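Coordinate-derived values only; no laboratory data. This one's a predicted model, so the numbers in the text were calculated from it and none came from an experiment. Cβ atoms are built from the backbone, for glycine too; each structure is taken alone.
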Structure I
Amino acid sequence: MKSIKGIALFAFSILFLILSVSSKCLAASDTDYVNTNSKISPVAINKILTVKFNNSLNSNTINNNNVLVQDENNNAININVSIGDDNKSIIVSPTDNYEYGKNYTLIVTKGVQSSTGKNLSKPVRMKFTTVSQIKRQAPITVTIDAGHGGYDSGAVGPTGVLEKNITLPIALKVGEILSKNGINVIYTRTSDDVVWPSEERADLQKRCDISDKANADYFVAIHVNSADVPSVNGLETYYFEGSLKGEKLAKSVEQQLVQATGVADRGVKTDGFYVLKNTNAVAILTEIGFISNPDQEKVLNTPEYQNKYAEAIATGILKYLGMKS
């Protein structure tokens, strides 16, 4: 009885460790479970790992000092660490993709505490191996949504450049690059002749319907921002709150856009935009600059920079999918 009571009084125990590989998961239910020998494979190079506990955690202890991933040479890997919405889980994802075919160890140290201030009594170690890409029986389908179109010009720049005329060529170029990499691409529009009613909600729903009919895995909407103050500039990418995959995809696309263009990074954000909320696919919406800014309007209206933006968006998608290192 004494030993049973002692186990019950442990600060917290690991309920299970989920590795997001297809629909399978690895479970471990021992109190203060420590396993330095077990090895999990294969793991896609961009997979999100989730460690779940049976008690609430102290969010201040969920950080890169207490949660880390090491490669086979014991070098620390750059990772993003956050606490789950349930306050009982730790979300771990690589800042960049893991390398192909390498061995890694996920470590949760004793520095992690429960919400009552009690430390994990032993560190958790879990080894995993990456592969280049988890095989799929069907190609990945990505819907590319060129914002606005037809009756809806979108935002208008200082010299009269229309948002809809910028988003379309960029969307078509993104699709072209993805297609060359084996992605099944669906467009919500390929010209300025749209096939939906001139009413905003019906317009947006039609875009979602096109994507859902194709059973798309991902939905990427391309827009150009606008502000009342002409000096405002920068890039920002949105995902629907609670979508871990959406967040990961948004971060990958935003990172590539910033690197390729040098435009100010306004960050990755959540929002309830209609197309993010009402499509079945993992969805993001990227605002590739401010058309209200004279300098950005000029740049965005050139084929050279449109190609640069398209290549960055496509690269972000491919990196997220583990198809480009």
Structure II
Amino acid sequence: GQYNKYSVDAVIVDEMSMVDAATFYHLITALNDDCILILVGDDRQLPSVGSGHVLNNLIASPNISHTFLTKIYRQEKGSDIVKTAHAILSGKDIDTQYNKESELLFLEFNKLEVVNEIQKITSLMKEKNSNFQVISPVHNGELGVNNLNIKLREVLNPYFTSGKTAIKMKHGSCDIFEGDRIMVVRNDYDRQLYNGDIGKVQSISMSKNEVHIKIFDWCDYELDTHSYINKIFTFKMEEVRSMIRVAFASTIHKVQGQEFDFVILPMYMEFGRMLYRNLIYTAITRAKKKVFIIGESKAFKFSVGNDRETVRNSSLSELIDSNILPLNKVEKYVDSVAVQI
């Protein structure tokens, strides 16, 4: 904070759309006056979980310089995913007819069939050792991540049997078994473990109160080697309950900022208020190669046409522009805002 300044010449913040107002305040008050701050993000993705719409407000202010990055690196040039993403942002009608050659594959199934279909697709991908992720807009219900994790464990965790020892989780989270795919959901700076890291439960020892988890693509940033390895960490049971979740399926919010070769996305009208433009845009742009949209095409079309969730009441840009909030309090820190397209 303001009493513990960072002694650095420049700071680059990636995934800026995920930064809320309070976090941004603490960031800028922790920087020296001559520090250069560069913000990188996509203001069309989901806004921060916390209050505010900081990136959007900064871009809206004519007093803050910004640059649009137009070259796509995640998907190939001319990708159907990129074309559809731009169409979503424009609210255009999108062809949801089945086309097996497309990088967006729409599969129409009723609710009774969709879980079984997701199990089939993920089983085939596992056999091919593909990099894939099932994502859903919601936690609860038959097509929420909690139930999908239970169903996907049956086909994706070869070590699972219903009688095996499990770590009993709290607050409705899915219990954790040996062999489960997991996600870190809370930062542990001492061990360089970060929210969004993916791994696998190697073993559970109730007698020792220990859980061994392999974290994929872990990097020791302190060594500055940029070398990524699969590293096994030891956790206590209570640590697991507070910072680890099963991740055969994850919410769209949880995978924001990540990328996978293949994404499987159930879409149904019953998702209700979670069907909106920013959410579906964020979901499909997680994929590098192909997106499987399974369920009701009308739910996808409804999401594209619904932009109401993009609106958040915030006065940050007005306060900057009217000089009620002195411009130098923000502008002296923000060298530029780079907006990803």
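List of remarks:
- Answer label among I, II for the case where mean count of other Cβ atoms within 10 Å over residues 196-203, calculated from the coordinates, equals 13.0: I
- Among I, II, structure where distance in nm of label points 7 Å out along Cα→Cβ at positions 44 and 68 as derived comes to 1.0: II
- Origin of the derived value 21.4, 64 (Rg and Dmax of the Cα atoms in Å; candidates I, II): II
- Source structure of the calculated read-out (relative contact order in percent (Cα under 8 Å, 6 or more apart), 26) within I, II: II.
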